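A.B. asks: Have a look at these structures, which come just after this line.
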Structure I
Amino acid sequence: MMFFRFARFLVPTLGLVLYAQDAGMVLRTSVTYRTQRNSLQLTEEQRQQADQLAREAAQAGQAARYGDAVRAYYHGLAVMRGVAWTPAFEFASSLQGHLDHAIVDPGKPILVTLSPLYGSTGTATKLTASLFLAPLKKDGSAEKSLGSALVVDPAALPFSTAIHLPSETVGDYKIEVRLAAEGESPGPAARDGLVKTLPVHIEPLAGLAERLRNRLAKSSTGSSSALPSAEYALALYERADRGEVNPSAYHFGDEFAKANEILDALDAGRDPFAGRHGDFRKAYRSGVDHSLQPYRLLIPEAYSASKPNGLVIALHGMGGDENSMFDGYTGALKPEAERVGLVVACPKGRDTASMYRDTAEQDVMDVLAEVRRDYNIDPSRIYLMGHSMGGFGTWSIAMSHPDVFAALGPISGGGNAAGMMKIVHIPEYVVHGDDDRTVAVTQSRAMVEAGKKAGANIVYVEVPGGSHVNVAAPQFGPMLDFLAKQRKTAAPHLPRGTATDVTNDEIQAMVKKTASAAVSDQAIRVVGINDEYNVGIGVVHRAKTAVGSKGNGIEHSQITEIYHVMEGTATLVTGGVIENPRESPPESMVVKVLNGPSTGGGAVQGGVSRKVGPGDVVVIPPNTPHWFSEISSDQIVYLVVRVDPHKVLPAGYGAQ
């Protein structure tokens with residue numbers, strides 16, 4: 001089941017096959033490391049050494065030395081498991097295995113390659129490699145030797161050898177490359193570093209794939225939105241053949257047959273998905289890079305195209321894909337969605353460790369757009385939920401798109417507590433176990449506390465003794481019940497001609513109120529515009545400063561500021577970099593009332609300087625550092641208009 005595939009990715013072993021030395025690889029390994037550190041019974045010496053190696057790994061990762069980061073993590077995993085970090089074991093752990101084809105016809109040759117993730121710190125010793133073919137599932141079948149032991153020389157890498165698979169063998173198997181060093185007899189805990197397990201599917205599929213490839217090339221239905229779903233069957237086969245996904249997770253004969261059924265329907269002028277209910281996969285071609293991106297979709301029996309329906313976007317955890325939310329968690333999500341009659345879409349989210357950032361976030365929003373195009377979806381009943389990395393993504397994507405979702409359901413996740421002000425209007429059902437050893441329960445606690453403090457409607461379920469994973473499935477039902485009750489209310493439009501006045505008397509009174517202060521930034525009004533965005537009006541006065549005085553640069557992540565100078569002259573710097581940056585406290589007036597999430601610090605280095613005086617107007621976009629490097633008059637007074645598209649400022653605020 002997908003749950004086990006998910007778990008295998010989430011908690012990989014020392015012998016995990018990794019194909020790219022990148023930040024995602026380091027992130028996946030760090031999650032494994034943290035889980036093991038919090039789960040294993042360690043001596044004080046092991047803890048201290050493991051923590052030191054974790055710090056070294058983090059430093060290497062921040063410096064983009066990904067191989068060094070993985071080596072430090074692998075060293076620490078060996079320490080925690082009581083495995084001696086000898087030169088031979090360090091060398092063996094560094095090797096990643098790869099097959100030139102993970103899907104192969106019976107009797108065909110296959111090339112096995114071992115290449116290093118990182119260089120050894122000492123003098124590596126030669127290893128012997130014995131290759132075996134074994135059934136992927138333990139069904140009583142005997143493993144088969146694939147030849148005599150071979151020498152793996154650290155001076156002659158990558159290591160490659162060609163093998164021939166038995167012609168009578170068909171099905172899901174694994175090739176095990178078992179490494180050994182002369183004179184060393186490590187215990188069972190070392191097996192994961194010494195054995196490279198490479199899944200391989202043996203079946204005559206090449207001909208079927210080629211026929212589908214030729215048919216797709218000749219297809220005249222290129223403009224159909226259903227065509228990418230047929231194309232993805234071939235793309236998935238090719239990814240599995242490259243070892244990017246486990247070939248045993250799919251039945252490619254069935255996948256090819258479904259692709260041909262889609263093409264048959266398109267050739268006949270029919271929509272292949274019209275009237276279809278149940279669970280199936282679709283795909284679309286991304287506008288970002290023209291790649292094919294899949295998603296799983298559940299259309300419940302209660303769905304009717306004649307009326308608007310609720311939609312849940314469900315985000316998988318690290319190591320998962322578009323299948324995980326349906327096939328994992330004992331299959332609990334689908335029947336609960338059927339029960340409440342909600343459509344559910346599960347994006348792939350690009351990479352297994354994307355954290356739903358950048359193109360992965362875009363994938364989620366693209367899947368949402370695809371489903372809304374093809375089905376009758378109620379825009380007031382669109383919900384977002386996810387587990388683990390998907391819990392983080394639930395919060396972060398909602399903060400990026402605060403006007404889309406009617407309710408949220410993050411499980412075992414976390415995020416930026418300061419951003420909860422941006423989604424204070426969205427109801428949430430939050431779940432976490434207090435014995436989560438992968439993502440600390442304090443992550444959800446901080447988000448819930450910040451949200452409730454801001455006035456959000458949050459139901460928080462903290463499961464006593466709950467782990468990272470086992471809290472999810474039992475809460476799917478209550479969570480979907482909660483989501484299904486929530487509706488995004490239509491934004492009330494202000495009556496025609498309604499305006500908000502801020503008089504000069506009010507502005508001058510605010511200035512006089514704090515006239516003795518060296519710096520005073522006061523909000524006068526925060527006006528909500530049709531529940532679509534907010535506009536803040538404030539006034540700032542600053543006393544005279546000399547060139548070279550202590551800096552107080554700042555930037556705001558969500559707000560555009562418009563300065564209108566009323567009195568005085570100064571030098572304003574915008575752009576550049578803030579010295580010693582630090583985030584403003586979430587509870588500060590700067591964040592809560594004036595400017596939303598902000599970063600302050602010292603002087604602004606670089607940037608553009610200009611003299612400003614009475615009547616001048618300056619527009620400062622979000623994420624633009626700014627400060628007054630010199631105020632040459634006795635003071636400068638300026639009106640500030642703050643445009644707040646994400647509604648992080650408190651609409652209705654009025655100065656007392």
Structure II
Amino acid sequence: MSNNVDNTTNEKEQASGRRQFLGWGAAMAGLAIAPGITLFDLAHGRAPEEAASSKVRWGMLIDSGKCATGCDDCVSACGTENGFSGKLETDSQWIRKIELKDMRNGNSHSLPMMCQHCENPPCVDVCPTGASFKRADGIVLVDRHICIGCRYCMMACPYKARSFVHEELHDQNPDVPRGKGCVESCTLCVHRIDRGGQPACADACSAAGHNAILFGDLNDPNSEISKRVASSATTQVRADLNLNVGVRYQGIYTAMNFEAFNKIEERAFYALVAALGLVVLFGLGAAHYMETHGHIVTGMNNQIVWGLPHVFALFLIVAASGVLNVASIGSVFGKTIYKARAPLSGLLAIAMLAGGLTVLMLDLGRADRLIVAMTHFNFKSVFALNVILYTGFFAIVATYLWTMMERKMYGYSKYVGFAAFIWRLALTTATGSIFGFLVARQGFGSALLAPMFIIMSFSYGLAVFIVVQSFMYAWVGMKLDPAILRRMKNLLATFVGAVFYFTIVYHMTNMYFAKQWAFERFILLEGGVFTSLFWIGQILIGTFIPLAILLHPTLGKKSRAVFLSALLIILGAFAQLYVLIIGSQAFPLDLFPGMQQSSSFFDGAIHAYHPSLPEFLLGMGGIGIALLLTTVAVRVLRFIPQDDFRQISKEMLTD
């Protein structure tokens with residue numbers, strides 16, 4: 001892919017009119033219309049007649065023995081060259097200094113950390129649009145023209161080398177176009193390299209007399225950098241990932257171990273719609289506020305790149321898949337009491353997925369990024385695969401609803417239902433894999449996350465269904481048959497127990513197989529709000545109390561008690577996802593095992609996260625969208641479950 005992007009770029013550059021376009025005046029005017037101009041167009045990449053060649057592999061060798069503690073000339077030079085200050089936590093840091101101390105012998109090291117320009121870059125693999133790419137000469141770049149600002153590449157980078165532009169930029173360097181809402185990282189000063197120079201950091205280090213940064217062609221056996229790499233013991237940071245990085249280090253510790261309203265009062269209905277509409281409007285307003293002012297008004301930063309909106313979105317998406325399980329049990333497995341509930345199940349699935357995806361899209365900012373995400377696919381990215389699965393889910397579930405509600409189509413319902421069953425399993429697997437494939441972070445990178453997300457979807461989805469069904473029955477003055485209540489509450493208890501089991505296995509595996517002792521100690525014992533949310537939110541409120549109610553011989557027979565249990569399970573689900581998503585980001589990356597790590601980019605530090613009101617309102621807006629769609633649909637069509645009690649009585653004889 002990177003070669004294709006590079007070739008396309010150079011073909012464009014061969015046009016004679018491009019030379020004029022690339023003049024200083026056009027470059028300055030281009031800043032006013034960014035990001036409609038590609039990174040390499042505006043960056044004066046290289047001479048029109050030349051192309052980046054795979055014969056060259058640009059790289060760096062950094063000698064930690066020569067890197068002076070307290071010196072940040074390389075960081076300052078990078079900031080000056082590329083136009084950022086590094087004063088704010090949300091500001092970009094393309095390069096930062098890390099201070100290391102070997103806990104075994106007390107030896108200290110100081111070294112710069114930047115994009116490692118991997119031969120097999122994870123950021124390129126996971127990018128859903130292909131905005132992240134690698135030139136033929138090994139330099140990893142970001143095409144701002146198609147970067148949608150999803151920040152998945154930031155999650156995937158094991159070096160914490162990428163930054164997100166949270167606010168408007170001013171006084172930019174024409175050679176280095178940047179813009180709010182895009183991800184960026186070290187370019188090795190590609191504009192200097194293509195003119196025959198070297199990165200600004202290397203120049204600054206030499207000017208200071210340290211000569212700790214050696215830049216050159218790793219493919220040229222006669223280059224100084226190749227000779228040094230061949231003759232000296234050098235380190236690839238996180239060598240265990242087999243990324244074959246272009247930045248090597250010398251002189252440091254190298255061991256790298258990682259879902260009718262027919263009977264309701266009309267006024268009450270419109271009051272409910274108005275209330276939900278207000279929630280949605282607040283959510284849209286929050287999204288507009290975030291887009292206007294930038295993500296700097298949120299609690300998210302370059303350390304916590306996915307925040308509270310992503311917790312809401314993920315809950316809605318996972319529960320959307322799980323709530324469809326009610327329809328699957330009826331259509332696919334022939335259970336009568338669930339067949340009556342299948343239409344409501346399908347409606348909730350569509351509404352919740354719409355709400356969840358809306359939150360994610362609004363977090364991205366500009367509307368055109370949705371178009372980019374749906375027209376540019378990198379099939380190596382599980383993020384891009386999810387875009388396809390989410391789109392297909394809408395189509396399949398809509399067809400499923402048609403077969404269940406149109407008498408002429410009843411005969412096809414089982415077959416379409418089976419297809420929906422398989423598709424939702426794939427969707428939840430892929431959603432879990434978004435995190436399971438992130439080997440860069442200790443809390444992710446586990447094969448257990450995909451099956452765990454499936455059972456989580458069963459629990460979350462059924463809990464949501466019970467809450468909505470209970471509300472609908474109470475609204476129209478109906479009561480749920482005790483036999484149906486018994487079956488549903490027993491199934492819910494089974495799913496909750498299964499989630500609890502997977503939670504235990506996940507953490508045990510992290511401790512005894514993956515050896516992530518420090519991360520597990522942080523989550524389970526020392527993580528402050530994350531530890532409290534795990535034990536009190538997920539385990540006590542979301543697991544033990546609901547199980548005690550559901551399995552109690554008296555309380556388990558009361559519809560209000562079951563309704564309360566479902567609400568508690570939903571609260572526990574939010575706690576679980578908060579700990580999983582945000583807690584795993586709050587724990588620092590372990591770049592150098594056995595050493596204390598510190599830098600101006602908060603290496604080695606527990607990352608603080610304080611959710612902002614706009615983030616909460618945006619997340620609630622997604623829930624408002626799901627409930628508003630459900631409320632209107634139930635008012636217009638017959639979605640309230642109508643049970644055939646004669647058939648249910650026959651089924652009870654076979655229990």
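Taken together, the values in this text are just the output of simple stated rules run on the coordinates, not laboratory data. Computed from a predicted model, the values in this text were never measured in an experiment. Cβ atoms are built from the backbone, for glycine too; each structure is taken alone.
A.B. asks: Using helix-only ellipticity at 222 nm (-39500 (n - 2.57) for each DSSP H run of 4 or more, over all residues; to 500) as the calculated read-out, with -16000 as its value, let me know the right label among I, II. Provide the component values of the computation, followed by the final result.
C.D. replies: Numbers: I: -9000; II: -16000.
Only one of I, II returns -16000 for helix-only ellipticity at 222 nm (-39500 (n - 2.57) for each DSSP H run of 4 or more, over all residues; to 500), namely II.
A.B. asks: A value of 2.8 was derived for distance in nm of label points 7 Å out along Cα→Cβ at positions 535 and 575; which structure in I, II was it taken from?
C.D. replies: On the way: I: 2.8; II: 1.1.
Here the read-out was taken from I.
A.B. asks: As an exercise: P(r) over Cα pairs in 20 Å bins from 0, in percent, calculated from one structure in I, II, equals 16, 41, 32, 10, 1. Which structure is it? Could you put the intermediate results ahead of the total?
C.D. replies: Working: I: 16, 41, 32, 10, 1; II: 18, 47, 27, 8, 0.
It must be structure I, since only it matches.
A.B. asks: Which structure, out of I, II, was Rg/Rh (Cα atoms, Kirkwood Rh), for residues 455-518 alone calculated from, if the result is 1.36? Provide the component values of the computation, followed by the final result.
C.D. replies: On the way: I: 1.36; II: 1.24.
That value comes from structure I.
A.B. asks: Please compute distance in nm of label points 7 Å out along Cα→Cβ at positions 247 and 271 for structures I, II and give me the label with the greatest value. Could the numbers behind the result be given before it?
C.D. replies: Details: I: 3.7; II: 6.0.
Sorting by distance in nm of label points 7 Å out along Cα→Cβ at positions 247 and 271 in descending order puts II first.
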